[in-house]
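Take a look at these structures.
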Structure I
Amino acid sequence: MIISVIRTALMYVFVIFAIRIMGKRQLSDMQTSELVVTMIIADIASIPMQNTSQPLLSGIVPVLILISGEIIISILMMKIPTFRNWICGKPEIIIENGVLKQNMLRRLRLTTEDLSVLLRQQGVFCIEDVQFCIIETNGQISVLLKPEKRTPAMEDFHLPAMDKGIEAVIISDGELLSRSMALCNVDEVWINKTLAQENTKVDEVMLMTANRLKEYNIIRKCSE
């Protein structure tokens with residue numbers, strides 16, 4: 001029993017390490033080759049976990065080979081566009097200037113209902129409003145609305161824009177996050193001073209966010 005637990009823990013750590021080597025893509029963002037390798041790794045890793053009579057290396061070696069092959073393929077796809085198109089396919093335009101390309105839909109085996117769902121997820125409810133809709137290689141869509149349907153930006157009105165930077169979490173469950181503090185250009189002195197003005201302490205804060213203009217928001221911990 002103890003041996004099984006140890007083998008499972010080792011394979012768990014090893015598979016996490018192997019997947020990290022492949023990159024930080026989410027499952028929905030994976031290319032075809034990455035998804036296939038991930039599925040195969042999961043199957044291979046489960047074999048030595050279940051069968052303690054099988055050497056642990058029988059699971060580790062194939063995983064290493066698969067990861068090495070995926071890295072080589074990724075490099076080739078970066079260097080050779082034709083090879084990338086062969087492995088991953090290429091983006092396809094399915095709506096152009098409000099006109100639906102029905103032949104492309106049939107080629108991609110995509111129904112109008114599926115397309116409608118994808119468009120609604122992008123906040124688009126009318127095909128005539130779309131200038132370009134592109135099916136990416138990972139199955140997601142990119143939508144560009146017609147100029148008259150796009151949300152106007154401040155530059156369209158020739159207005160100056162105030163750069164607040166990114167709003168980041170600088171305190172999480174009573175812990176200071178140094179990387180986020182540097183991103184917002186704040187330090188511990190400023191945080192303590194700000195919290196003192198709010199009559200609270202760091203360990204009493206559940207969440208605190210801030211930006212480069214030192215605009216902040218504080219959520220205190222609930223009293224149990």
Structure II
Amino acid sequence: MSKIAKIIFFAVIIKPLVILGLGLNIRGRKNLPLKGPAVIAANHNSHLDTMVLMSLYPLSKINRVRPVAAADYFLANKLITWISLNVIGIIPLDRSGNTTREELFDECHTALDNGQILLLFPEGSRGLPEEMGRVKKGLYHLVKDRQDTRVTPVVLHGLGLALPRGEALLVPFNCDVIIDAPMETCESSDDFVANIQQRYNSLFELCITKNNEEL
């Protein structure tokens with residue numbers, strides 16, 4: 001991963017695109033973890049999700065943020081692989097089912113051990129625009145034995161309309177980013193899933209764009 005390439009990419013392309021192309025309503029920004037080990041756990045409706053969340057960080061911190069992303073998609077060809085690994089700095093996740101749980105999260109643990117901040121989507125994949133999918137238990141298994149790592153839930157709303165699945169053209173759209181306080185440790189995976197789902201439900205109620213849709 002190239003630190004300079006990542007800073008230039010976000011300074012020249014991503015941050016201006018987010019500032020000029022999207023109207024972001026950001027709440028709870030003080031809850032955004034600025035140092036690791038930490039995990040940001042957000043819902044997932046658009047490829048913009050990762051870019052918007054990373055753009056919230058100052059350029060001096062952005063190299064510490066590592067999105068966890070599907071290896072089968074982001075390592076699909078040489079160009080995408082190079083950008084994903086060397087510019088965005090993803091941690092590729094093998095979704096084939098051919099690895100053990102320990103092997104699956106090995107690089108994530110290394111990043112956390114190095115004080116980095118993981119950006120992870122606990123639904124596992126993108127859902128339908130502005131619809132929350134089922135939270136899976138993988139995130140619980142990643143952090144359950146890490147007393148040094150807190151999980152910060154984040155809800156995004158509107159990005160699924162700003163860049164729908166399968167589209168390449170950004171549509172200017174007002175979007176919400178609601179950042180919650182870090183979660184407390186849970187005793188079981190069921191408790192963890194119920195807790196974070198409840199957090200998400202509460203955060204969605206704070207989304208201006210969602211409430212406007214319902215008027």
Taking helix-only ellipticity at 222 nm (-39500 (n - 2.57) for each DSSP H run of 4 or more, over all residues; to 500) from the coordinates of each of I, II, which one would give -15000? I
Winner on relative contact order in percent (Cα under 8 Å, 6 or more apart) once structures I, II are ranked, highest first: II
Of the structures I, II, the one that 25.3, 72 was derived from, the read-out being Rg and Dmax of the Cα atoms in Å: I
Comparing distance in nm of label points 7 Å out along Cα→Cβ at positions 53 and 181 across structures I, II, which is largest? I
When distance in nm of label points 7 Å out along Cα→Cβ at positions 69 and 157 is compared over structures I, II, which one is greatest? I
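Every number in this text was worked out from the coordinates using simple rules, so none of it is lab data. Nothing here was measured: the structure is a model prediction, and the numbers come from that model. Cβ atoms are built from the backbone, for glycine too; each structure is taken alone.
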